[in-house]
Every structure is written in C-alpha cells, then in structure tokens.
1. Could you tell me which structure in I, II was used to calculate helix-only ellipticity at 222 nm (-39500 (n - 2.57) for each DSSP H run of 4 or more, over all residues; to 500) as -27000?
2. Taking distance in nm of label points 7 Å out along Cα→Cβ at positions 69 and 381 from the coordinates of each of I, II, which one would give 3.4?
3. Hey, semi-axes √(5λ) of the Cα gyration tensor in Å derived from one of I, II reads 37, 24, 21; which structure?
4. One of I, II was used to compute mean count of other Cβ atoms within 10 Å over residues 85-92, and the result was 16.4. Which label is that?
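What follows draws every value from the coordinates through simple rules; no lab data is involved. Just so we're clear, the structure is a prediction, and the values are computed from it rather than from any experiment. Cβ atoms are built from the backbone, for glycine too; each structure is taken alone.
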Structure I
C-alpha cells in the first residue's frame, strides 16, 4: 500500500489512549494482571472490550477518564493466541524488555535482577492504565474496571502504581513535561508544531503507511494487528537530591543554577524551549501550546542556544540532522505519555529523603526497534551522533558511571564533569494495545483441545 492509497484513519477502532492527550491536571493508575486460566482471561477481555466501546463512543474530546488495555507476549499466549500469530510479532516484543536490558543500558542497579517484582517476568500478562482529570473520575472508572475481574478468581492484580501531576505541573526534576509529542496525520487533534509536517499514521498505528511510504509488517491475522500499537512501559526512579546538589555545587548563584538545569534539559522549567528563549525564561512562551513546541534547531546547529547533548534535543533532534544523509529523524519519533509518581522533594532540600519518586514512562508506536530502542541506545545512551562519544543523556541515560556534559559557548565552551547517574530503572514491559475489533477476536478464541 502506498501513501496515496492510504485509507482514512479508523479512529473508532483505535484505543483512544494511543493518540489522546492526557488531561492536565491528571491522576492515573497502572495495573498489571496475571491470567491463571485462559477461559477466564478471555472473559475478562470480553468485559473490558465492552467497557472500552462504551468509553470510546464519546471520542477524544470527552474530558472524562479513560482506560487503555494492553498485553505482553506472555499474556497473549495465556489467552490462547495461536503460536503462528505469536510468532508473527516482532522479535523485540517476543523477547520482552528484561531480555534486552543489557542492550538498552539497564545494567548495574537498573538491571532486571533489581526490578520491582513481577516486572520483567512471565507473570505479567495484562496492563491496564487509567487516566483522569481528577481523583473522583479516576476512582469511578477504576471501579468499573475492577468489577470486570472481581468475580474471576484466576485474574490476579500483581502490581499497581498510582501517579499524578505534581502540584507544580512539572516532573520531579522540576520541568514541565509532555510538550514535545509529534502531530499525527489524521488524528484530528490540533497541531502543536506548525514548522513540520505531521508524522504519518503508520509510525504509530499498525495498518497504515509510515514515513517510508510502506505499511509495516503486522501481527497476523490482520484483525489482530490492524489499528494496534506497541507500548513501552518503564518505571524510572529519579535522584532529585543528587541533581540539585550537582547544580548547586557548580553554579555561582540561583540564576546560574536554573540556567545550567535548562541547558541539561533543553527547556526552562516552564517549558519554554532554549532555542526560542536562550538567555532568560519566558513563562508565557512555556505555557502557550501553539508556540512551545513549534521550533527547530536548524539555526542553532552548534548548540549555543540549546546544547546538542541536552535531553530534549537528544530525544528529538528535529531538523538538526537534516544534512545527515543516513538519519531520517521522522523515522524515530515517539508518542510519550510520561507521568509522575511519588511525592515531590520539597524545594531547597539537597539530601535524599528515602522516598520513592520518579517517572512512569510510556511510549506508543508501531516500531519498537527503530523508535524506542533506537532513540534509547543511539541518542540517549550514546553521544556519537553529536560528536561526543563519551557523553550520554544528562538526565535519563542508562550510564552507571558519571558522564560529562558540554555547553557550547564563546570564546570557551563549558564542560560539566562527573555528572552522576540520576535515574534508575525499576522495571518495565513491552506491551501491545490491540484495536477494539482485535479485542473482540481475542475474547472469542477457543482453547485448543489436547489429543487423547
């Protein structure tokens, strides 16, 4: 199928959580379930499918809470999906995140042996997420979901993580999040970056042409793969106190502290991008969704405004790599749904209080290998593509040893030495969020009969 032959995006069959923006403010809950019996598992899918159909009738403009349902490879097997279908999924999904931990940089304290149980094990089958604008709406939808499995004794909740938007509206590191998501062709959502064309649907939803002009291979049968998307789920603990101490020790005053932090992130705490506000924070710019994501790095290739090694620029180099014939940035875009968990470290506190806090990172896309895994290994963990092989992302890389961070400046660049690891992976999963017709297909599977 070519781009010219693309069918209209079947929004009514796509789980709304794949394309829908999270509310602001938000509260959320992630549940992981284990299925002990295939028939009861399929009954659960049938009930959740009915709930999703009811929910998605309201469309992406509905301000109420909503669910997203996804499955691990082990979960699909537990439902009785035929082996031929299981084998049609990409290798990354079949292997799972834990098996690919070393490649992803999840080593040392971040290695699977230190993950929260049962993350990374075959005991995780179903992932259910609920996001809502307020606690009452969250509890109402969560209770409707709970009633779908409460009378199914073989369905067990094996992990739960509550999350929410901090009172500041920012992450635990103190920066506004959720700004840089791509515009998706056909989604019907308002454009956030008018300086670039929307990304082709097939980069995020299976069954449509992607940026290469072709349709990515789908799991079989077609009813299972079409309108589905892969989800990457990761719990990341942040060492906010170490981050603050590092900045305090290297800054002359609080203003320089804020500037150094902004240089590491690529944005000011308000969300204002350094490319558009390189010297002082512009809070109005940061709060304006029509401007805070509409920019490129083409006029700042040397990084005097925003360092090439800054977190936001590594995750999405935008037009900075247009002259690199071997790199098409549009093939590596991701939809991110990061949410915060744990209480905020009080302002000014420089010592860790022992509380677990951080980010639940969720990625949605059609290509686990060239989207999440490529960005994580080639752009976040490594510095080769920006000319500094020894430097990794200053905030979220998997580096277990201290890294450096270069800030271009005239006449002499500034190099921050020995930046300690600030994030530890607490666990994660690769999941698949099927379309609504696929959920109906899954619920109708039959358990193969053993031969006498």
Structure II
C-alpha cells in the first residue's frame, strides 16, 4: 500500500507520458538564467575550495608531521557547524539570502587571503591555521543553510530536485578538478598560492550573485525577529514526519557512513597494504560514481520518501559489499557504485526537505540538515577511525554500511506507521 507521505501518482497512459517527461531534461534547471550564472560561479569557487582543502592538509603535515594535528584542524573547522548551525538557521530565515551569501562568500575569500599571505610571508604558525579553520567553520555554519535554501528561490519547486542533483555533480566534479590543480601547484610553487587562488575564486560566485535578476527570483518573506524561533523550528520538524524521518536518517548516515576521508585511507592501507596511489584511485572512483549518480538523480523531477528509504538500503548494502570484497580492485568497483547511490540518497533528502518545508521555516530545516550531514564529522570521524584502527580497515566501512541499511529500514517502517496512524484517524467511528 502507498504511504500517505508520498504524492499520489498517475496511472495509465498519462502516467507513462508523465514519467517520460520527468526523466528527460537532465540539465533543465540550467535553462533558468539565474541558476545558470550561479552554477558557473560555483564551479570556479568549489574548485578553489578543494584546492585550499588539499593545501591546508599538506600545510598542517609540513608544520607538525602529525596525523593527530590534521584531525584536530578538521574538527576545529567542522565543530562550529555542529554547535552553531541550528541558531544560524534562524538568522537565515530572517535574512535576504542573496545578500547573506554575498557576505559569507566575501568572508571566505578574506580568510583564504589571510592564510595565503601568512604562508607566503613565511610567518605561518599552527595556531593561525587552527584559528582560521575555526573562523571558516563559523562562516560555514551560516553559509551552508543559506546556500541550500537559496536554490529553490532561483528555480522553484518544479526544478528543485534537478538543481540539487546538478549541484551534487558540480561538487564532485570540483573534488576531482581542485585537488589535481592543487597537487600541481604544491609541487611547483608550494602551498601558499593555493590559498590565494581560492580567495580569487570566491570573486566568481560573488559576481554571479550580484548578476542575478531580482525580478526572476522567488524569495521567501524574511521572518520577523522574535523570541523562541529556534524552539519553534525544532517543534515544527518534530511534528512533521516528512521532515523528521529524513533528518533522523541523515543523522545516522552522516555520522557513520559519510566519513570516507577516514575510512577509505584506512581500508587502503590496513586491509590491502597499498599506498597513496591506491588511495587516490579509490577516492577518484567514489567521486566518479557520485558524478554519475548526480546525473541519474537529475533525471527525476520529484523526490519521494520511498526513493529515500530505497536509496539508503542500497547505499548501505553496497558499502557492506565494498568492505567484504577480497581484492582492492573489486572493492574499488563497489565503492564507485556506492558513490553513485550515495548521491541519489543525498539529493533526494535535500530536495525532499526543501520542498516539504514552509518557506519561513526552510532556513532552520536546512540548518538541521547541515548539522546531520557536516556537523557530525567531529563525532563520526574519530569514531570510524577508532573502529578501523582496532578492528581492521574493513570495519569502519562495514559499520557505516550496516548503520545505513538499518536507517533505511527504520525509515521505511516509520513511514508505514505514520501512514497507518493517519488511515486509522480517518476511519469512521464504529457505533
């Protein structure tokens, strides 16, 4: 039986034609001028961000030769997202999102510029890297929910799922382009120029935001400031199953499965006893699969709870398969397919939350999504690292996969329970 949490579906010839229409136009969101300009700016900016990510890790290792220090810098960058994002979501709902994004992107550019200057001036110290990483995390706590909830203002509900999926393609393409450029720059010029290049790359997205036609935007009405709006957002999610269930699923999956920056290098070194080249190959396979998955997700016009639960089940099962594969190359293949399905899961969750949310609540809802996906890194990364270190390189991915399967199964069960409760509530009373 169909869950009442899902939209009704057509049947017959009209359904066939409707499905065909939904599955064509993989790049249809780019037909909107505003989104097209924004998308181009994001390609440049995200490539620069990945250049900085690689350069920052290399800089920390140059300064300390310590993997612990590297992990602590990562925690400093993601901890503010965990602590501040719910409150930042309230502010996002109160603000003009385009203006807010111009501010956050400018702040990112300034942070990257300062880091580049201190590195090139040869005065950089570890405390500076920590401080700037923490500042970046604070800005990210505001920027991420604002950026996520701004997409629907450019494309509307009809093309939101397509736009979110194309953004996933963009992010994973940048994950390939940025590190490749960063590696060449580090080899030839050192780490410093990467930070300067990233600072300059933010000018592209700032310019794209300023070039958007206000008349073609569909902004939500800014929320008037008053007390209790954070609690109001939490209560809204708690009483809305189409929001609460995906967020709880994302919390589990984000904490234990999306820690590939920890689990993949440990699988490569501890299980298969291979080096940096193999790690680069399996990371590229994950990214390539994610790009294909983003394109696949972009062919569907509307997300559903059923697709979200199904994607979680398949994604988790593929992670389990990847963990149990006997050779590196068979594991690499399973990781690539897992990457494909993982983006379908992420894109579906993101679009479903935005479409379901009231416009005046969207910033707070997407802030909770940011906490579940990114803010859990300071908790999940050390936990997955500990599991892999003490129980073998396969264990971290295996635990993440099993947790994702359980999240998918419980999500599907919760949807059915909600459906049954609503059906019972609509039944006429028996005399």
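1. Numbers: I: -6000; II: -27000.
Derived from the structure labelled II.
2. Details: I: 3.4; II: 1.6.
Corresponding structure: I.
3. Numbers: I: 37, 24, 21; II: 34, 27, 21.
Of the structures listed, the value fits I.
4. Numbers: I: 16.4; II: 23.2.
Only structure I yields this read-out.
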